[in-house]
1. Comparing P, Q, where is volume of the Cα convex hull per residue in Å³, for residues 134-365 alone highest?
2. One of P, Q was used to compute Cα Rg over 2.2 N^0.38 Å, and the answer was 1.12. Which one was it?
3. Check the numbers for mean count of other Cβ atoms within 10 Å over residues 118-125 across P, Q and tell me which is largest.
4. Can you say which of P, Q returns 11 when relative contact order in percent (Cα under 8 Å, 6 or more apart) is computed?
5. Once FRET efficiency 1/(1 + (r/R0)^6) of positions 54 and 238 (r between Cβ atoms, R0 = 41 Å, to 0.05) is calculated for every structure in P, Q, which label goes with the largest value?
6. Work out the source of -13000 here, i.e. which of P, Q gives that when helix-only ellipticity at 222 nm (-39500 (n - 2.57) for each DSSP H run of 4 or more, over all residues; to 500) is computed.
Structure P
C-alpha cells in the first residue's frame with residue numbers, strides 16, 4: 001500500500017494527460033475513483049471542466065470532488081486541497097456555469113469549524129470572487145472562538161473591493177474586543193492598499209471605547225499622525241492603565257523617529273503613575289516608565305543606523321529560510337530569531353530568506369534587530385542586509401533561494417542527496433507551529449533533523465540546520 005501511495009502523483013498526472021488528449025470520460029472517472037482522496041478530488045474537478053461534459057454531469061462531478069475532499073484527514077492538506085479546488089472553480093467553465101459550483105463550495109465550507117476553518121480560509125479567500133467575500137466574512141465571523149483569526153484572511157483578500165463603511169458597520173456589531181481587533185486589522189490592510197476612507201476603521205474602533213489591550217493593538221497598526229488619537233483615548237483610562245499605555249505609545253512613536261514626543265509621553269505617564277493609589281502597582285509602573293526613559297537616552301536606542309560588522313564570509317552556496325509562524329506584527333521573538341540567524345549566516349556563509357514576515361524595509365528591520373533583539377547577532381544581520389544577502393518573500397520563495405528543502409519531523413519526501421549539485425535552501429518554521437502545507441508541498445526534499453522525529457526548539461533547530469547545510 002505504501003508503494004502504491006508513492007505513485008499517486010504520477011497516476012494523477014497520467015490521468016490528466018489522458019483527459020487532455022481526449023480519452024473517454026467514463027474510463028477516466030473510474031481511474032479517478034481509484035486515487036487517494038487528495039488526488040481524486042482534483043482529478044474529478046479537472047474532468048468536470050471538459051467541453052464534452054454536460055452541465056448537469058459537470059456539477060455532479062464538482063459535488064463529488066468536494067465530498068471527496070472531506071475525506072482528507074490531515075488539516076493542512078485538506079486546506080491546501082480546498083484552496084486548489086477554489087482556484088479551479090474561479091475560472092471554471094463559463095461564467096454562467098459557475099454559480100452552482102461556487103454555492104457547492106460554500107456549502108462545503110459551512111461544514112468546517114474552529115482551527116480547520118481558519119486554515120482553509122487562508123487558502124480559499126484569495127481565490128474566491130469579490131461577490132462571495134461577504135458570505136465568506138459572515139461564515140468567518142460565525143466561527144465561534146476563532147472569529148478574529150477566521151476573518152483576517154477574508155478581509156485581506158477582499159480589501160481592494162469591499163465597501164469600507166458597510167464592513168465597518170458589520171464589524172462594529174461584534175463583541176468589543178473582537179470588533180476593535182478586526183477594525184484595526186482592516187485599517188492596516190486599507191492603508192497598505194492606499195485606500196482612504198473617512199472615518200477610518202481606527203477612528204471607528206475608538207468610538208467603541210477599547211480597553212487597554214485594544215488600544216495597544218491599535219497602536220501597532222497606527223501611523224505616527226494617528227497616535228495622538230490613541231493618547232487621547234489612553235488618558236481616559238484609569239491612571240495605572242493610562243500610564244502604561246502612554247509608555248507603549250512612547251515606544252511606538254520613538255520607533256517611528258520622533259524621540260521628542262516619546263519623551264513627552266513618558267513624562268506624562270510618570271505623572272499619571274503618581275496618582276496610582278496602590279503602592280506596589282505605582283512602583284512597578286514607574287519602574288517600567290523609567291526603563292523606557294533609559295532606552296531613549298541610551299546610545300543603543302538613538303535613531304542612528306545599525307552598526308554594520310564586517311562579514312567574515314562571502315556569499316555562500318546555500319540559503320537558510322525562516323518562515324514566520326506568528327500572527328500579528330513584528331515582535332520580540334522575530335527579532336531574536338533574526339539576530340541568531342544573522343550570526344549563523346555570517347559564520348557559515350549562507351544567504352537568508354524571510355518568508356511571510358511582517359512587511360518592513362530591510363534597513364529599518366536591521367536597525368530594530370540590532371537595537372531591540374537583546375541577542376547576539378544583531379550586527380551580523382545588519383551586515384547581511386547591507387551586503388544584500390537577505391531577501392523577503394510572501395508565500396513560496398522564488399528562484400533566488402534555490403531548491404527548497406523543508407525541515408519537518410514527519411518527512412514525506414526524500415532527503416537531499418550528498419551529491420546534490422546546485423543551491424539549496426533549508427526552510428524552518430519560527431514560532432509555535434511547523435512549516436505550512438504550501439511549503440511542504442513546494443519543497444523538493446524533506447529533512448528530519450534528529451533521526452527520531454523529535455521536534456526541536458527554534459534556536460536549537462537553527463543551529464543544527466546551519467551545521468547540516470554547511471555539509472551539503
Structure Q
C-alpha cells in the first residue's frame with residue numbers, strides 16, 4: 001500500500017467503521033432491534049443512534065445504557081445507509097444497513113481494544129469485515145516496518161531485493177483479501193466499502209539503479225500514479241456510497257494531501273472527478289457540494305474562483321439533481337457576486353473619504369498599478385498581511401505602485417490611530433455613511449482582500465494573497481518585496 005493509501009486507511013478506521021449489511025437471509029421480523037454490549041463498561045451512560053449522510057451524522061434516537069448494555073428498537077425498518085452507536089465520550093461504532101438484511105442483531109465490543117475485541121451475532125458479513133480490519137491493521141504495520149528497513153538498506157542491493165519481494169507479497173495478500181470478499185459477498189455493502197478503500201498494487205517503476213536522482217523519480221512516479229488512479233475502484237454509480245462517509249473522506253484526503261493547492265492544479269483534478277460522479281444524481285450532488293464547500297472554506301483567496309468554476313459547471317446547470325434547494329440558491333447568489341469585477345474588466349469605481357474628509361475616487365488614482373486593499377484593523381488575519389504590504393509598498397512606491405486601502409468599519413478614531421501607529425502613507429479611505437455599499441460592490445466575504453488594477457483600473461488579479469503579490473507584479477514591472 002502506498003503512503004497516501006496507508007494514511008487514508010488509518011484515518012478512516014479511527015472511527016472503527018463496522019458494517020452491518022448484505023446477508024442472504026431476509027429479515028423475519030418487522031422493524032429493527034439493535035442490542036449493544038460494551039465489555040468492561042459496567043456503568044450507566046447515554047447511548048445515541050446516529051444516521052450518516054456523507055460525513056455528517058445526525059442523532060435519530062437515544063437510550064440509556066445500563067451495566068454496559070443498551071437496546072435500540074423501532075417498529076419501522078431503518079432505511080439503507082450508515083448508522084452509528086454513539087457512546088458518550090467513548091467514541092462511535094458505525095454500521096451499515098442494507099436493503100433486505102436482517103435488522104435484528106447484537107454488537108459486542110470493547111471500545112478500548114478495537115478492532116481486536118469486536119464480535120457480531122447473526123451477521124457473517126460484519127464478522128468478515130471485522131476480520132478485514134484486523135488483517136489491514138497487521139498489513140499496515142508490516143508494510144511500515146518493511147519501508148523503514150528499505151530506507152536503511154537502499155545501498156545493499158541484495159537486501160533491498162529481498163525486502164521488495166516481501167513488500168510485493170503483502171500487496172498481493174491484500175489484493176487477494178479484497179477479491180475473496182467480493183466473491184463471498186458480491187454486491188454487498190462490505191464489497192462496496194473494501195473496493196472504495198482499496199487502491200491496488202502500483203506497478204513497479206523501471207528506473208536504472210545508476211540514475212543519480214532515482215529516489216526522486218520513484219517518489220514522483222508513485223505520487224502521480226496514485227493521483228491518476230485513486231478513485232478507480234470507487235463505484236460512482238452506486239448511490240449507497242452517499243449514505244456513508246466514504247466518498248467525502250476520500251475526496252477530502254485526496255485534495256488535501258495528493259493535489260497541489262494551486263488553482264490550476266485543483267481544477268485539473270476537480271473536473272474529471274465530478275465527471276465520474278455525474279453518472280448518478282445523488283453522487284454528483286454530494287461530491288460537488290462537498291468540493292464547493294471545501295474550497296469556499298479555503299484560506300487561499302485564489303480558491304474562490306475554483307468555487308465559481310464548480311458552481312457554473314456542475315451545480316447551477318444541474319440544479320434539479322440537488323435536493324437542497326436552499327444550498328443551490330446560496331451558490332447562485334454567491335456566484336453572481338463573485339462575477340463582479342472580473343479579471344480583465346474595469347473595476348467598479350468607489351468614491352471614499354480620507355481621514356481629512358477629502359473624497360478620493362478610485363478611478364482618479366494615477367499609477368501604473370494600484371493595489372486595492374480591503375481590511376479592518378481589528379481583523380487578526382489582516383495584521384500580517386498589512387505588515388507585508390507595507391514592506392512591498394515602501395520598496396516599490398518610487399516605481400509607481402499605489403495602494404488604495406479601504407477601511408471597512410466606521411470607527412474613525414480606531415482607524416486613524418491605526419494609520420498613525422503603522423505609518424500608513426498610502427491612500428487611506430473609508431465610507432463613513434455606508435452609501436457607497438463597498439462590501440456589496442466587491443463581495444467582501446472575508447478579510448483581508450486584495451485586487452491588483454492596471455493604469456486603466458482594469459482588474460489584473462483578484463482575491464490574491466499578499467505572498468503572491470510580488471511575483472504577480474514582477475511579471476509586468478520590476479518590483480521589490
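1. Q
2. Checking each candidate, the match is P.
3. Top value of mean count of other Cβ atoms within 10 Å over residues 118-125, among P, Q, belongs to structure P.
4. Working: P: 8; Q: 11.
Considering all the candidates, the number was obtained from Q.
5. Answer by largest value of FRET efficiency 1/(1 + (r/R0)^6) of positions 54 and 238 (r between Cβ atoms, R0 = 41 Å, to 0.05): Q.
6. Values: P: -18000; Q: -13000.
Only one of P, Q returns -13000 for helix-only ellipticity at 222 nm (-39500 (n - 2.57) for each DSSP H run of 4 or more, over all residues; to 500), namely Q.
Bear in mind these aren't lab numbers, they're just calculated from the coordinates by the rules spelled out. Worth saying up front: this structure is predicted, and the values here are computed from it rather than measured. Cβ atoms are built from the backbone, for glycine too; each structure is taken alone.
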